[in-house]
Each structure stands twice: as structure tokens, then as C-alpha cells.
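Several structures are given next for inspection.
FYI, it's all coordinate maths here, none of it is from the lab. Just so we're clear, the structure is a prediction, and the values are computed from it rather than from any experiment.
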Structure P
Amino acid sequence: MSSYNENIEQLASLKATQNQGWDAISPEYAARMRLQNQFKTGLDIAKYTASIMRKDMEAYDKDPSQYTQSLGCWHGFIGQQKMISIKKHFENTDRRYLYLSGWMVAALRSDFGPLPDQSMHEKTSVAGLIEELYTFLRQADARELGGLFRELDGAREAGDSAKAAEIQDKIDNHVTHVVPIIADIDAGFGNAEATYLLAKRMIEAGACCIQIENQVSDEKQCGHQDGKVTVPHEDFLAKIRAVRYAFLELGVDDGVIVARTDSLGAGLTKQIAYTTEPGDLGDQYNSFLDCEEVDVANMANGDVVINRGGKLLRPKRLPSNLFQFRQGTGEDRCVLDCITSLQNGADLLWIETEKPHVGQIGGMVNRIREVVPNAKLVYNNSPSFNWTLNFRQQVFDAWSEEGKDVSGYERANLMSAEYDDSELSAAADEKIRTFQADAAREAGIFHHLITLPTYHTAALSTDNLAKEYFGEQGMLGYVKGVQRKEIRQGIACVKHQNMAGSDIGDDHKEYFAGEAALKAGGKDNTMNQF
């Protein structure tokens, strides 16, 4: 990317080739606007962020401590504030992404109102949210650079050349708020062609990474609910290929595909897989079906049977017309799903589990890595897990196995607040604190995300505000619980007019109208109180 002065020089040269109609155009102002709009299209963003993800994946392969993280977003403002906060606290955005959760799109973005995570929401709202997130992130760049430009003008007016040079260096080395988004396409919202069309729309909006799951589109369930139904491998692989073709068609050659398997908790399938010979992929899928041997004489009307090794087997079929897998086959099916996906174009895996347990995840990953040595995962650090209870139980069980005295604890009641200050609670909290690093090192997890964090933080903070504001504290409930904390913590949103783009608008008014500009940021603007 060209430096600040290089942009000014380029635009000055361009102006020199024009007639008097450009006399009022300032090359420096135009350079500022150009730098504030580094990414012109969603495809620019997708290509830029795909390269970041690929570099991060390579770095993780060399050193598992270099894992990546993200938080789920359901609105552009939420994503923007996450990245502003990350830059504020850590000065860069290295290895920190955003996650777009289909669950939150369904619950918070559908015209139908709140919906369960069953692919009933408008599929175009997913691509719309990607575009919205990047619009807000680009605005964060423009706002931050606008502040630097005003500081530069101030330094020049004060005749402080050293300060001006320092600020210009910050402009030239500005760190963008634009980061990779891992975007949830659910089960593709239809067949492979529907998956391809939606993937294209998502990539055009800026997605460099698309996550797709092996459930049946019209039976899709949240990964942490019952009743999940998977599809045969060939059906899923067709959708993976559809996403890859979408990336290639649009020139995002290093786009990233996350293949998610829900098989660990899915006991049903809608189809018996097509197979032509023993041991092929379809036969392996069918081998997990819950079957009983039958002969022609005792077959019932409408029975579906399969031939395996010369025997007629009747898969167990439910009144829903779904077929049932054998109990205890989930982990084996997960491993087969993962190996097959990686061998057919997926870049990363997602194994949906029922609890956050490093040993369980690592056991499956070790089996996968026997076939695909560099296999790595995206993992959902889900709010659907009761983290406190799960890790207290893990510590309790480990202590029991070690022979440590646990008589002071009741395993069935470990969530009780009476244990919050206990030794067991402290040990569990430490395991929670190190879970991501431990899992990155021991279970092949490259990316840790929380799907629904702001869904819960919004509910929690609103509950606290409502209790105080509508109670005895009145306005102090807001001032003490929100505004004063914003001021003390340096939260930029305390100047909400600035965050909404008021200062950017003032800058543009000056560019366009000069001294005639009517600005909003004068002495009477109450934002100056902050």
C-alpha cells in the first residue's frame, strides 16, 4: 500500500493533467479519503483476509501456541467494537478474527422474528451481515485515521515538525480493523447448487472462510440440540466442492473451508448411502446403521433392506422415515467424516461436542492425524456448555482417580455457589483459563471461538441496567453503571456522535465546501464535555 506522501504525489500529478475544473480539489484531502477506504470491494477484503488466515495456519503448524481466537457477532456495531477494543488493549489484531454465527442470525436477524437454529431464516441475511460487519470495520478505519489527520493538522499549525513526522508514521503504519470472518453457511440451505450460489454471495460480501456442516438442510438442528440428521459423505463432499468452486470463480484462490461434523451427537440419517463395492465410502457410512438380519419370508410391507456380504439386513427405520445409527458409533463416524473432508478439499475441521474436554477432542484428532498429519480444528467454546459445572466435574473425577479426598464435595451439586471459593473451584477455573492453550497444544485446535457471547452480554448488561434505572437508583443507575465506566475505561463510544461518523462528516464538509462548511463539531457540541 502506498504511503501518505506517495498518495498525495500521485494525486497531485493526476490533478496537473486536468483543466481548471479541478482547481479546488486538494490532492492531500483526496489522499486522506483514499487511505480511509483501503478496501474497495468485498472481494478485496476476502483476498486480503484469506492470506492472513493462511499465514496463521502455517504459523500454528510450526508452533501450536500461535492459535487464533474470535467472538461471534450479530451486528456490525458489535464486530466493530470488538476490534476497536482489541486494538486498544493489544495494539494489533494479530490472530484475532470475528465469527458469524448462524444461530445468532436466526435468533436476532430474521424478518420472522426470533427463530431456532434450524435454517429457517432468510439465507441472504447471512451475506448481508458479512457486508454489514465489514462496513462497520471499514468505518472504524476511517474514524481512526480521521483522528490522526486532525492531529497532523494540529501539529503543523503549531509548527511542531517532529510531532507531525511521528503522526505521519502512525498513518503510514496504520493497522486496519478488517480481519478474517469465519462465516457459518449452516448445511448450505439446499442442494449443492444452492450452496454454491450462497457461498458466492458470502464471498462477494468479504468472507474468506466458510464453515459448512454435514447435517441435512431441511432437518438442520443446532449442534447442541437433539434430533440431528446427517447426510452420506458424497452429498457433503459435493457441497464442499461447490464452495471451493465459488472461491475459485471469484479469484479467492486461497479461500478457507471449514468442514463441520455433527456426527458425535447425530444418531440419524435420512438416506442410505449409494455403494457399489464393499469398503467404499457409501458402504462405510452404511456400516454404522442399526440393522437386523432378515430373509425374504419375514420381510414386512415397505421394508428397505441392504445386502452386505451376502446377507439381507434391514436398517432400523423410524416413523419419521429416518434411519438410525448404532449406539456408540458417533466417534468413529466423526473420525471418518473428518478424514474424508480433508481428503476432498476442506482446510479445517469442526467437531461439535457435547462438552469441552481436551482428552475427548484430542483422542479423535490423534486418530485423524494418523491419516492427515496436519489436521487442525476450529472449536466452538460454546455458551451451551455449563463450563463451571463441566470443569468442576472433571477436577472432581481426576481427584477421585488420584485418591485425593473429595468427601467435602457432592458431585451432583457442584454448581452450587457454596463451592465458589473452594479449592476445587479454583482448580476448575484454572483449567478453564488454560483450556484454549491446552487444547491448541494437545488437541489440534487452531481456532477457538465463542458463538454467542454478545447475545449473553447484552442480556446480562440490560438486566443490570434495568434493575438499577427502574429501581431506586434512577438515572444514577445509568451514570454509575455505564457512562462513568465508559469514561474511566476510555471507551470510545462515550463520544457516540464521533463513533457514528460525525467528525468524518465534518471533515468531508470542509473538503467539499471549504470555509462555507457548516460543521457539527463546534463549541456547542455537548460531545466536548467528554
Structure Q
Amino acid sequence: MTTQRASDVMVKALENEGVERIFGIPGEENLDFVDSLRTSSIELILTRHEQAAAFMAATYGRLTGKPGVVLTTLGPGALNLATGAAYAHLGGMPVIMITGQKGIRTAEQAAFQMVNTVATMDPLTKVSKQITSAAMIPTMVREAFRAAQAERPGPVHLELPEDIAGMPVEGFELIEPHTNGRPVAGDTAIANAANVIKEAKNPLLMLGADASRASCSEALSRFVAQMRIPYVTTQMGKGSVSGSSDLYMGTAALTSGDYVHDAIDAADVIVTIGHDTTEKPPFTMDETGPTVVHIGYRPAIVEQVYFPQFEVIGDLGPSLDKLAEVLGGPVPTAEALLPMRDEILIKIHEGADEDRFIPQRIVQEVRDVVPTDGIVALDNGMYKIWFARNYRTTRANTLLLDNALATMGAGLPSAIGAKLTYPERRVMAVVGDGGFMMNSQEMETAVRLGLDLVVVILEDNAYGMIRWKQAADGFPDYGLTYGNPDFVKYAESYGATGTRVEDVDSISDALENAFEAGGVHVVVVPVDYSENKRVLIDELGQRM
């Protein structure tokens, strides 16, 4: 029997789980692990920052439902995962985070570079453990993947000390992966929800982030089509049912006061499907508001603004099929709110044809060049609200935005992760100049990997979202402006192509040419955020 290292067992256990690639940056403490990867079927995607690697892995998890895997060294490298861990934890994205550590059987370098990574990661992950024995690796890896995918999906951290990784192993047995079926909601809960919906005068569906999972998309689309109840979506629920449906009422990009909230305010029963309160509230409940029926993979977490009176808990697809069967078709008042639809959508999409670099026009130009299955990955900034509000999606997970942690710096890495996952699709990153510069070094990663990727940088030389909030709260404009590099030359320095759009009518051609040309292409578009005040402060403020 050939003697192997514990690191070999670790890599074989990952292969056993179907891992195809690992994102990250190796260090001295995981060189055994990296050497084991060298002869494996797993591709190492070397990144330029550990945070970006975590965003890429989380995006893979979001798109596939299978855990993405990220690798870092100890101490400073491991700590750079913190934002990515929180991103996956709040966003419900399955990720396996593997970090190195100094040897635990000796202390030849004393406390050099050492922090308690397991304890640090504990509040940011579902599970955080140190591997202390080679014999434990098969079970710990299997449990890590099970935990990452169990409700609610999220990140799991495993620390592999360097002396454990190099230990000889005489023999081992891997554990065959399996997926346990989720329970379906009980008959009593289904019946109670059906009764509430049947008695509603103005019913409304609200589709949340968990409704975007591929495993429930067909059942959800059937349910909506059969019930004929109009629906709104949360930001992360966009596309869970096609936005081209005649039942689509819009996306709650704000918590209150927008035109879509006219429908929410008029509803006497709101059925939330796949909503989780880690997402910024799309509406707030109070004692005088509508009855809320929560349909989800797990029970609702009771919050000050969300306390559903009825719950249907279980696997969303089968549970929705059962509910549809009990309802037996549309209730008499199913379409009561539909007359509001045209006016809501007309008001939301005003400005899409204006000859200015305003967000509504930019969103429309992006929509025109991205096909049905194309993916747009957003960073976090003011434009995110406009894309959530105005960008019409027809498929789930084709507009990737973060409305849970809402961190800057994730847009470009997320787009890279999406392109690696679906190389045949058009993928575009839409980033602000502030968020782009937080992980712009990953341009080198995209170029090195030979990706076809379009990166749109919206340039306003300021932290635009905070500037909007500063104005909305009546503070003077202060402390939020900065300078930028020449982004065209910056792109070229990485071996990418750069284009600056000077005329608003040239946006579409610039984007289409970038996709046609292939490779990594940066398109710089100035953005006029005067609409933030005119629409989101002045116009909507008059409605409050």
C-alpha cells in the first residue's frame, strides 16, 4: 500500500465531492496541500486577493447550489476571507473555506503570524473547525459539504495545519456524498395558507432570494401561472419568475415609498415566497398592515418589521405544488391588483430613453445587449438600486446583486466566478469607480484565464450611494469625492482593452463591440446621478 500524505486525502475527499476548481492564494503553511492539488483533477484558480477568491467561490455556490471552495494561508491571508465569509453567510451561498495554520504539535516559530482563525470565523460561518488528525479528514470534509448545503446554505471553514497536512497516511476510506430530500410542508399548514389566500380581497405574491434557486423554479412558475396572483420581487428575487409575465408588478428596490409600494400598500394578504430577513426589507410590517403568509425552506425569523401570521415550511417546489392543488386554481380576487400594474411600470421606467447618462438610460442600454441567459454581476453602489428597480429579468440568477451584506468590491470577482461557471454565456460586470478599485487587481486574473468578460465602470468620482444618503438626510456634501486613474490606460496595463464612451447614443455599440471582440474589455461610462435627488428624494418624497 502506497503511503500518502494527509493533504492527498484532503484533495481526494474534495474530488469525491465533485469539486472542479478552488479559488485562492496558497501560502507556506499549505504547500503540501497545493502539491497534492498539482496532480489532481481540481483546477487551482490563483487570484490576487483572498477576498476576491471568496467572492468567486460564493458566486459559484449561488449559481449552482454546490459549495464553491476557497483556499488561503494562515493569519493575514485567512483574515482577508472575513468579508467574503459574511457575504456568503448573509447571502445564503454555500462555500467551503480552507485555511492553513502553523504546526500544532510543535511551535518552532512561536506565535509568528498566528491568530485564532477558527474562533474568528465562527460567527461568520455555519461551522468553523480545525483538522487535528488525518484520520478525521474524510468525515470532516463530508460533513463540511453537508452543512454548507443544508438549510440555510452558507460558508463552512476548515483549518488544516501544516504538520497535519504532511502526515503520512497508510489507508483511508472516503464517504460517498448523498443529498437528503427536504421535507414538504404539512397538510395543516397548507390548508391554513389556502384559506387565507381564498379569503383575500387584494392578494399579492412577493418572491425573495430563495425563490431564485433552480430546484424550485419550475414549480414556482407553475404556481404563479395557475394562481394568476400578481407578484413583486425583492432585489435578490429578481428573475425567479420571468419579468416579462403580465403578472409582474415590479421590484422593491427601496423599503417604502416607491411606485411598486402602491401595490404592496393596497394588498390585504401578502404571500412571501423564499424571503429571508437578511435581505434589506422590501416592505415593513406593522399591526395595521396586511396578513402575511411566509412560504419558505425554513421558518421565518421574527423581526420588528417581519412577523408572518401564517407559515408554510418545506421544500419550496413540492410545497407550492401542494398549495396549488388545494387552491384548485385562481381565487376569485386573484387579479384584483393588476389594474395598478401599467401605471407602476410606466412610472418606474421613465427616463430610459433620455439623451443623458442617467441610470435609467444606462440600465436600458445594458438590457439591450445582454441576452436572456446573459449574466450581469453588480457591485454595490447607487446604480444597484436603479438596476434592481429598472432591469427586467426573465431568468433567475441573471442579475447578480447583493442585498444582504451589500459589500463593495464583489462585482468584478463575482463576474469572473460566473464566467468560469457558465463560459458559454455573455457575462458583464457593472461596477462603480469606487467598488471597482477595491478589487481591480482581479483584472489580471481575468486576463490570465483568457476570459471573455465585459466590465462596465460607471464613473462619478465619488462614493455615490453615500452621497445620495448624505443629501437625503440633509447633510452638506462632504468627504465623498476622489480622483480616478485613466481607466482605459489602466485596463490596457493589464492586457485588457479599454473604451471610454463619450456620447450616450454610443453606449450600446460600445458594449456590443466589446462582447464581439472577446477578451477582457473595460467600458468606462460617465454617470449622471442627478436623478437620485430628482426621483428618489424629491419625487418619491412627495408621495410619503
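Looking at structures P, Q, which one was P(r) over Cα pairs in 5 Å bins from 0, in percent, for residues 39-166 alone calculated from, given that it came out as 2, 9, 14, 16, 16, 14, 12, 8, 4, 3, 2, 1, 0?
The read-out comes from structure P.
Name the one structure among P, Q that Rg/Rh (Cα atoms, Kirkwood Rh) of 1.04 was derived from.
Numbers: P: 1.04; Q: 0.99.
The read-out comes from structure P.
A value of -15000 was computed for helix-only ellipticity at 222 nm (-39500 (n - 2.57) for each DSSP H run of 4 or more, over all residues; to 500); which of P, Q is the source structure? Spell out each step's value before the answer.
Working: P: -15000; Q: -10000.
It must be structure P, since only it matches.
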